[in-house]
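Next up: some structures, all given as structure tokens.
No lab work stands behind these numbers, since they all come straight from the coordinates. Just so it is clear, the model here is predicted, and its values are computed rather than measured. Cβ atoms are built from the backbone, for glycine too; each structure is taken alone.
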Structure 1
Amino acid sequence: VSLAQGMLFSSEREVVESLYMIKNAVLEPECLPFEKANGMSFFEYVAKDPRSSRLFNHNMEWLSKILFDKVFKVYRGFEEVKELMDVGGGNGTSLGKIVSIHPHIHGINFDMLHVVADAHKFPGVKHVAGDMFESLPNAQTILLKSVLHDWDDDRCIKI
């Protein structure tokens, strides 16, 4: 697993500029540093910039690989799951890993169109494009990994 994608993404001008706004977020709790620095939300930015979107998704893939390599050594919670939807699942790495270990699970990787368009193909995983604030496909079990921390309480409740 390489740190290169994460380092490239972290050194993007727009990401670095947002770091200068962190003190504003402390002084003004409603301030969003990335938005203040760049005039758009982080997710609007990666939706408009394919290179940054790829770097961000590769970085999330790297984090997922590290996390799930550790988690699956001890976690047994997927044994009874038949269908699992990963909301905001990026390129499908987390769900692909879960389904490879638990092939009885039917996986649904749910994310924005520009994200699932570049998603990896994994046996047992179907990629579905959509907006989690509009509606979610039906699924027996939902995984929300690295999602809720990005949104305020009202949006989390909506999800």
Structure 2
Amino acid sequence: MLESIQSFVETTDPIWQWLAVGLAGAIPYVESYLAAALGVAAGVALPIAIIAACVGNWVSMFALVQFGHSFRERYMGNKEPEGKMFKFKQAFNKYGVVGVSLFGQTLLPSQLTSMGMIALGAPKGKVLFWQTISIIIWGVGFGLLAYAGVNVFQGR
């Protein structure tokens, strides 16, 4: 089955490969790490799968950071968070922008963690910088793991 998917991908125009992996990367919970792995497993070239997945994830995260920033300015003000946002604030206070950006993807999508940090008043530039680093690290890591796994699976 994997070989038939890879054969189909090989016959597909590379621009569609980029777009498919990029769109997958933009989906919360799929993000750069799963999109890169799926792209590699489907037969998309490793660098293309990683770059497209990271770009797709970054674009959606950036858009939601912009939304979160304007939301905070309009609606949040200095209100104290409640419920799940209170729990998120505790983690944010404990680990900061760097920790939540790098490790938050194990629990929540980067889009939600970045919006949450912005809503809590984190500097937009710092959130964008560390989320970008995180998206790249996770995308490259899972892309390489998928590449190694596909090679082992196919006996290369």
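Points worth noting:
- Per Kirkwood radius over Cα pairs in Å, the highest-valued of structures 1, 2: 1
- Given 1.54 for Cα Rg over 2.2 N^0.38 Å, for residues 35-90 alone, calculated: source structure among 1, 2: 1
- Structure from which -12500 was derived, helix-only ellipticity at 222 nm (-39500 (n - 2.57) for each DSSP H run of 4 or more, over all residues; to 500), options 1, 2: 1
- Taking mean count of other Cβ atoms within 10 Å over residues 3-10 as the criterion, the highest value among 1, 2 goes to 1.
- Label whose coordinates, when distance in nm of label points 7 Å out along Cα→Cβ at positions 27 and 99 is calculated, return 3.2 (choices 1, 2): 2
- Relative contact order in percent (Cα under 8 Å, 6 or more apart) from the coordinates reads 29; which among 1, 2: 2
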